[in-house]
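Below you'll find a set of structures to go through.
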Structure 1
């Protein structure tokens, strides 16, 4: 079974400007304890897009809904492919397009990134466009699945809502599962990643994964994660919105 905590926290910059948190995240576990699977999504709305908070929220919801429909039909993610995951992304884009049309705007008004992990015991599929990162661990080794993407210009990135998103999106399909998964947006990249070696910053993740495994109250764990991301020490280092998903696979009955 999976135990997880997920939080998106408003950055100081948006708080001062009375702007909403533009990050969103959503996590869901599927299946029985013995064969449980995890779907975790995080999206970061573009700062220049006026409805990016709504876009990021809708994209996460759409990906999880597509995963739920697939799991209900197939009974597992054992045969999931990168191509199918891309079709889920296409569906998310259509949902955003419909929202933009209803709101009388454009897709760029809802621009956001996407990091998504679909992890079962036998098959794992990862998708990313834009900055942020997915960290996956097994056998005591943790790695960054895709390095955060930079856009054409400084301090820019790529978005799921862009016309050329298929040229920018990255996918990875691997056999087997993982013991620990973290998904994060760019607000905590400099804390969670080592840019000198293109690796995960293990001293950042180890105590967090340990806390998830030891937790007996998931609601309290989630609140504690929110307080951690909103703490003065973290906010002092980055004034951007911050999202972090932490998930650990436990032994059945754990």
Structure 2
């Protein structure tokens, strides 16, 4: 879903406040029969839109911080996975065990198991469908955590895996997993909160008939019908822009 940016939402709210102020200044001449265009509803719409937009704004800083903290925490994971693979290869394990560990290391790093299929187009020949391929990017945080958990359990089950380096030992790996999991959960939690806040805001601002944008446009149309398209009153509000939330 393609949405307008936060500046666009804020501009809609600011312009609605201006629009309502002009309508109030028209006094008894502003007297629509549509309840959604009447001053009490417009005032409530202003307050609700501003309040819900403020909730989104308050969540943006912790949202960005949690995402950044998670990204930084996960950044050393791929190099660490490579070290784990080299450590197991340097032990006395069999090549079959090494290959098994390599599979999970590859998934943690988001690498392909084999080269991507290339379809060569030949003039006059209709090619058959290429084999279905899963996305090479396994770098989704949840997937990487899952594969790290599996890898740690695999390494713990291998007697020959007994590195002297503390950061490669099972206890350290488990602590790392717990830390990454906590940071991922924190990022997911704040993402859900800000998504829900945006949903609440958008329902008030962009709902059909009753939302800020449609109501504001209807108000402009009403003023145009009452005072005329060339009137000073309509010229006051005609340039106030209200952007829909594009989908």
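Every number in this text was worked out from the coordinates using simple rules, so none of it is lab data. Computed from a predicted structure; not experimentally measured. Cβ atoms are built from the backbone, for glycine too; each structure is taken alone.
Quick look at the values:
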{"item": "Winner on distance in nm of label points 7 Å out along Cα→Cβ at positions 145 and 169 once structures 1, 2 are ranked, highest first", "result": "2"}
{"item": "Identity of the structure behind 14.2 (criterion: mean count of other Cβ atoms within 10 Å over residues 65-72, calculated), options 1, 2", "result": "2"}
{"item": "Value 13.4, calculated as mean projected area of the Cα convex hull in nm², assigned to which of 1, 2", "result": "1"}
{"item": "Relative contact order in percent (Cα under 8 Å, 6 or more apart) derived as 27 - corresponding label from 1, 2", "result": "1"}
{"item": "If helix-only ellipticity at 222 nm (-39500 (n - 2.57) for each DSSP H run of 4 or more, over all residues; to 500) is computed and equals -22500, the structure in 1, 2", "result": "2"}
